[in-house]
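Before anything else, here is the set of structures, which you'll find just below.
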Structure 1
Amino acid sequence: MRQVEKLLHHYSESHQNKTNVLIHGIAVPSIFFVTIGLIYAIPVPDLLAKFSLTFAHILVIPMLMYYFKLSGPIGAAMTLLTIAVFGGIQLLENVGISVWQFSVVLFVLMWILQFIGHQIEGKKPSFFEDLRYLLVGPAWWWMHLLKRVNIQP
């Protein structure tokens, strides 16, 4: 079994309850969004600002490399999600919503929701035993979408 299959299989073991799966279907991509939003909102040195770069732009490079190492289709899917996230952040800025305030509120709400899902499931979150599962969660979310169009992660 490939590494990506092992990680996704293990993650799936604590996400069997339909309510928990639904909650994670909303909360996981939301947390991905707001985590990048929080990092995006960290003030940057003038040199980075000169090139319109933030710490989020820099962080996504090794993150996406990790996803591509796991699986080409998951790496491509996560690249699309990341592009959408930056588009969403730009939209927030364009309408005058504070990215960091929006992100903090949604971050807290979505983590509460996920813990409620795990309470319903009766199993602890996977990242309690291995922090890699914080990155596997969004890949697991995409796995469901990819399988619907017959693409194997």
Structure 2
Amino acid sequence: MKFSDIEEAQWPELKPYLDTILLPITGLSGVEEPWEATRGLEELRDLIDASEGQFRGRIVVYPAYHYISESRFEEEMKAISGHLRAQGFAYMIMAVRGEASLHNENNYCDLLLSYSDYEGMNNTEMKKDVQGKIVSLWQSKPTSSNM
């Protein structure tokens, strides 16, 4: 479910069921040619589609974090993660396009998905693997909404 599909009046009713947030990270630096930026967005879209699929009523896809400054990334992810968790999201998934140069050493998220791990794989195989990782995440750290 996209963040923009949730109306203010619906949120209190939906909140207990939407316990997982997906934060897409495009990883652009601003030096990309237009076609490179387009490719990056398409890769990220494919990863989001694989993640969201059958879990539409449980995962909220937030707006993408497009531009990354390596010097501020850690600070920004720590703040963003903290704010989203404070809103009540039990699980945080980051979907990264391209190389997984972004790492999760400081546990900003519960699951880091990188498009580079799926390059050359067809969409069906990617979906199956991504969805399996998400189910494993939920099973390893249960909350009241999935017990």
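Numbers for the structure displayed
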item: Test item: helix-only ellipticity at 222 nm (-39500 (n - 2.57) for each DSSP H run of 4 or more, over all residues; to 500) calculated as -25500, pick one of 1, 2; result: 1
item: Value 2.4, calculated as distance in nm of label points 7 Å out along Cα→Cβ at positions 18 and 114, assigned to which of 1, 2; result: 1
item: Top of 1, 2 by Kirkwood radius over Cα pairs in Å, for residues 50-137 alone, largest first; result: 1
item: Given 0.9 for distance in nm of label points 7 Å out along Cα→Cβ at positions 58 and 90, calculated: source structure among 1, 2; result: 2
item: Relative contact order in percent (Cα under 8 Å, 6 or more apart) - structure with the largest value, from 1, 2; result: 1
item: Which entry (1, 2) yields the derived value 2.3 for distance in nm of label points 7 Å out along Cα→Cβ at positions 10 and 82; result: 1
item: Identity of the structure behind 3.2 (criterion: distance in nm of label points 7 Å out along Cα→Cβ at positions 2 and 26, calculated), options 1, 2; result: 1
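Every number here is computed from the coordinates shown, using simple stated rules; none is lab data. Quick caveat, the model's predicted, so the values are computed rather than measured. Cβ atoms are built from the backbone, for glycine too; each structure is taken alone.
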